[in-house]
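Peer 1: Just below sit the structures, each encoded as structure tokens.
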Structure P
Amino acid sequence: MLAKMTSKNQLTLPKSVTAIVGSAEYYDVEARNGQIVLTPVRIQRGDAVRAKLAELDLNEHDIADSVAWARKSPATKKSGPVSKKSAK
């Protein structure tokens, strides 16, 4: 299928192609072996992240502990942060 690039480096993707892979607002763009490869990317919204945190039973304190642990120097990272579940 042929697509024309505009003077502003813009392409219009054919409807027949987006119908197959699904329409997305964002695409990961990669140059591979002389080809431009577009991969649809689904951006997770805040609600999806909050739902996952609730599913994992994580709260703000757990996140703060994890961030503090991640910021430690490698020499002091003997074990990961203790979560409520592993402490039980």
Structure Q
Amino acid sequence: MTPRETALAFEAAAWRYDRERQRAAWLAWHIAALGRAKRLPSLRRLMRMPAAKKLSGDEAAKRGHDHAEIVKRMAAKRQQQGRKQSGD
């Protein structure tokens, strides 16, 4: 592993640890709050997902272009890997 890859791995591990700590704090808070509640909210209300934000025309076009580029690169890489395997 290169030093840069090592640094990225440490950064990712720190990010995962922070996210897990935030989730644990969220869970603890909600367990305590629901334990004090006289009436529990419905499960549907608790599990509600926020609505997706509407993208502007420019942002939607940019994301579509970015997605197409990613797909193109993935296809090229897959072809390249297929050539390497067939050449072995």
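Just so it is clear, none of the values below were taken in a lab; they were calculated from the coordinates. Here the structure is a predicted model, which is why all the values come from computation and not from measurement. Cβ atoms are built from the backbone, for glycine too; each structure is taken alone.
Peer 1: Could you figure out which one of P, Q the value -1.07, -1.27, -1.32 for log10 I(q)/I(0) by the Debye sum over Cα atoms at q = 0.21, 0.24, 0.25 Å⁻¹ was computed from? Write out the running numbers ahead of the final one.
Peer 2: Working: P: -1.07, -1.27, -1.32; Q: -1.04, -1.08, -1.10.
For log10 I(q)/I(0) by the Debye sum over Cα atoms at q = 0.21, 0.24, 0.25 Å⁻¹, the value -1.07, -1.27, -1.32 is produced by structure P.
Peer 1: Continuing with the same structure: Can you spot which of P, Q the value 2.3 was calculated from, given it is distance in nm of label points 7 Å out along Cα→Cβ at positions 21 and 45?
Peer 2: The read-out comes from structure P.
Peer 1: Let me ask something additional. Work out the source of -10000 here, i.e. which of P, Q gives that when helix-only ellipticity at 222 nm (-39500 (n - 2.57) for each DSSP H run of 4 or more, over all residues; to 500) is computed.
Peer 2: P
Peer 1: Can you spot which of P, Q the value 10.9 was calculated from, given it is mean count of other Cβ atoms within 10 Å over residues 37-44? The partial results should precede the final answer.
Peer 2: On the way: P: 10.9; Q: 7.4.
Matching structure: P.
Peer 1: Further question on the same structure: Supply the structure label, taken from P, Q, corresponding to distance in nm of label points 7 Å out along Cα→Cβ at positions 29 and 53 with the calculated value 3.3.
Peer 2: Derived from P, not from the others.
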